Every structure is written in C-alpha cells, then in structure tokens.
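**Student:** Have a look at these structures, which come just after this line.
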Structure 1
Amino acid sequence: MRIWDVPAGYLNRQSLLGEHRELHGIYSILTNGKPGYARHPETLRWATALSGLVLRHRQLIAEMRLRGYVDRTPLRCTPTKAKWPESFVTDPAEQVVLLRHKYIGREKGRIPLPSNVQQLWAHHKYSVMARSPEAYRSIGRAVARTGRGAPIAELAVDLIGILRGAPSGGRLLNAVEHMWGHVRNEATADDLVEARTSPGALLACTQRLALRHRERFLLSSVALSELAVFLDVEK
C-alpha cells in the first residue's frame, strides 16, 4: 500500500492506476472506520490530512485524463488549500530510486525519472512559476550553480512542499501562457479562438497540442497535468 509523493507524471500506467485504487482504499478506511490496514504507516500519515488525500486524488485524475483514462469513482470535493502529511514513509529522492528499479525493462511514466537536479528542476519549473516567482528565480539560480552530480534529495523535498500550495490566479495564468508559447505556432484558427475563452481552455489547448505534436519539454512537465486541478480542465 503506497501513496506516492512524487508527481503523478512520473508514474507508469500500472503505478498510476494502482495508486488510484489504493488511495480509494485508504480513503474508505479513514472515512468509514474500516479496520483493514488502519495501522499501516501510509494510512496513519493521511489520518489527519484527508483534504490533502483528496487533492492527491485530483492530481491523479488530472494525469489520468491527460493520458486518456476516465475516472468513474470521484471523491468529495475539497478546497484547493489542503492539509498535507507532515512526514514521508519514504523520502522523495528514494521514491525516484524505487520507481527507477521498478521500471527496469517495463513501461515508463510520462515524465522520465530525473537523474540530476537540472532535470528535476526542468520538470517542475512551470509548476513553481505558477505559485511563486521568487522561488522560481531563486531555485533557478541555485540549480545553475549546482553540478550535475549533486544529489536531488533536498530539491525534491522543496519542490513537493511548493507544489502542495495552490497557485494564485495571475501567476497561474502566467505559467500557462508560458507553456502555451511552446505550441502556439502549431495552433489552428479554431484552437486560437478556444484558447482565448478562459485559462482552463488555454491549458486544455496546450495539453492537446503538446500531445498531438509530441512537444518534448511540455510532455516532461509536471505542470501539464497538475495545473489542471486548479482550472477544472477536462481534455
């Protein structure tokens, strides 16, 4: 039983759907008082962070929709500001190692697992931009000074902490507009009209064009799915 802390984009199909199933199991234990696995470390750390568990569910669903899967088991809605667990069962950097071993000879996730801080930062930069321009600039400068052999552990924890906060309206739109810039030249006249209707439509068009034209940077971006949680995007 595991709820991953790393972004859902790193998970392959089996891990993504498996976590979705196990999350429902933990949610049922916590809300219905079921005894099975009630003392499991994964269950215990979510016991006082149910709103965070529901938001993690929404992140999984956003990634599933991006990949063309349909969720037929919604949970109750939750505010975008959620309470999250104060600890990890396994540190995020170790989760990356576990997934790398798990995926040897198997299907990989949408986003390649990061081998260094530069890759990790590239995967997260638009999600950070949507939340804090100051953190975006600060982390970017720090990463530029970091050697490729540096461990990812500290940055991985920092990024998860940042992404557990909700993006603000103006910053969220700014990040989506930056993402749109990667695919705008591929947009049809109808795409351009749709993209102007709302921030959610802009992200939906960006998702669709990134998938259609295999835009490598966006397909390796955590933001391509997770920002949809805050814009009610249905691709």
Structure 2
Amino acid sequence: MPIPDISTAVLAPSLTAFFLDVDGTLAPIVANPADARVPPPMRAALARLDRAAGGAVAVVSGRSIAQLDAMLHPLRLPAAGVHGLERRGAGGGLTRGPVDAAAQHRLARRVGGFVEGRPGLLAEVKPGAVALHYRKRPDMAVDCLAFAIDLAREDGHIRLVEGKKVIEMKLSPRTKGDAIADFMREAPFRGRQPFFAGDDLTDEAGFAVVNAMGGMSLKIGPGETAARYRIADAAAFAAWLEGLAAG
C-alpha cells in the first residue's frame, strides 16, 4: 500500500512537537560534510515555526551539537547530537552519555589508518563515534562496510549504523528514537503530538518511537520505511515546511 503524502495530513504547530533530521532534510547533502549548511530560507522558516510552536522544535542528528549549531547559526534550537548520545533541552542544559575514552581512541586510530592511503575517503571523529564517509568513493562501499563489520566484531563497544554513503561507528546504544523520547518528557514538547522528519536509515529508530506515540513520521525521498507519511525530496519538504511556518 502506498504511503500517503504529507500534504494529506492535518497538523497544528501549537499542538505539535517537531523533531527534524538535518543532513538531507534541512541541509543539502554535500561531498564534504564540513561544508554543509542549512540555507538561509530554511533557517528563517525554522525560526518562524519555532515561534508558532512555542519553542517545541528540535533538531535530531548524527552530527555533534557543536556542528549543528554551526550549520544553523545564528539560530539555536534544542538539539540531539551523535544519534542521541548528547542532548540539549529547551532550557539549554546539556547532557552527554558516557563513552569509553580508550575505545574512542582505538576507533579513531583504526578508522584513520584505514582512510590513510585511500584518497576520497573521510574519517569524521565525533564525541562517542567515528563516521566513515565514502561519498567521493562509492566504488569502495563494499570495502568500507567490510572494514566496519570487522571492527565491530573485534570491539563489542562498536555499533554500526549505515547511512547514505556513510557508515557510523558508535560507542553508545543510544538512538534518535531515545532522544525524541527524552524530549517528549520535557516542556515544551510534553503533551504534544510528536512529528519527526528524516531521509535516511539512521532515522528509522526515530520513526518507530514517534509511531508508537501516535505521532506523525515523515520519510523524505524513496526507500522502504516505517514512516507513516512521505514527501518526494528535500526541496519539496522545504516548500512544505515554509508553508507550514508561514501559517
């Protein structure tokens, strides 16, 4: 059965808790992750939506919160980074799950060694995780996945999450779904209907939690998903979100 388009849904910002992925959802995916930014029109729409929703708008991403703040600057929203390992609530308080420092060092060293001598691959070290990007070398997808699987077999701390031409190696069991559940226990999100939009496999845990809460989950783009709604692509989502924010 086809998944309905989000345009068929009825959604009131004042009654909704908004959770939004960033790369591929609010920001275009680019070859070098460090170059990604949320475009000014989208930042303006987010600011309007935040006002309409009474502050119940948060970004939920695999990136660190520091990276998210840079991408959204000067806008500063509640945020969950590194797939929920770190979280900043609406009040500004920051929490971060425990990470084995020795395991982090080993992981960064091993991934860095794998990338060295393989032009086009990128190791992105984050708090509690390392992402292996192969966007510039899609021909190495199989090799990258095999390497990551071997690492996870060697070190029980490592959990793998596959994304779009990236493999995340996490040192925490936390997911985007866990972060959304935590937000929903706090004001101003508590008591509202949750809404989560994302475009990648890493967002499926968030969709599952939102669905279990009776909320609205939105998959951006094609592919199998647990989301209850779909929209064609990031450009269409940007237009829809701007219309929602404008009222």
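No lab work stands behind these numbers, since they all come straight from the coordinates. It should be emphasised that the depicted structure is a prediction, and the values quoted were computed from it without experimental measurement. Cβ atoms are built from the backbone, for glycine too; each structure is taken alone.
**Student:** One of 1, 2 was used to calculate log10 I(q)/I(0) by the Debye sum over Cα atoms at q = 0.15, 0.20, 0.23, 0.25 Å⁻¹, for residues 37-124 alone, giving -0.70, -0.96, -1.11, -1.21; which?
**Tutor:** Matching structure: 2.
**Student:** Could you tell me which structure in 1, 2 was used to calculate distance in nm of label points 7 Å out along Cα→Cβ at positions 93 and 205 as 2.2? Please list the in-between numbers first.
**Tutor:** Values: 1: 4.2; 2: 2.2.
The read-out was computed on structure 2.
**Student:** Okay, next question. Given a computed value of 2.7 for distance in nm of label points 7 Å out along Cα→Cβ at positions 173 and 189, which structure among 1, 2 does it belong to? Could you put the intermediate results ahead of the total?
**Tutor:** On the way: 1: 2.7; 2: 2.0.
Label of the source structure: 1.
**Student:** Here's another thing I want to ask about it. Taking helix-only ellipticity at 222 nm (-39500 (n - 2.57) for each DSSP H run of 4 or more, over all residues; to 500) from the coordinates of each of 1, 2, which one would give -17000?
**Tutor:** Derived from 1, not from the others.
**Student:** A further question on this structure: Compute mean count of other Cβ atoms within 10 Å over residues 21-28 for each of 1, 2 and report the one that scores greatest.
**Tutor:** When mean count of other Cβ atoms within 10 Å over residues 21-28 is computed for each of 1, 2, structure 2 gives the biggest number.
**Student:** Given that Rg/Rh (Cα atoms, Kirkwood Rh), for residues 101-212 alone, derived from a single structure, equals 1.03, which label among 1, 2 identifies that structure?
**Tutor:** The correct label is 1.
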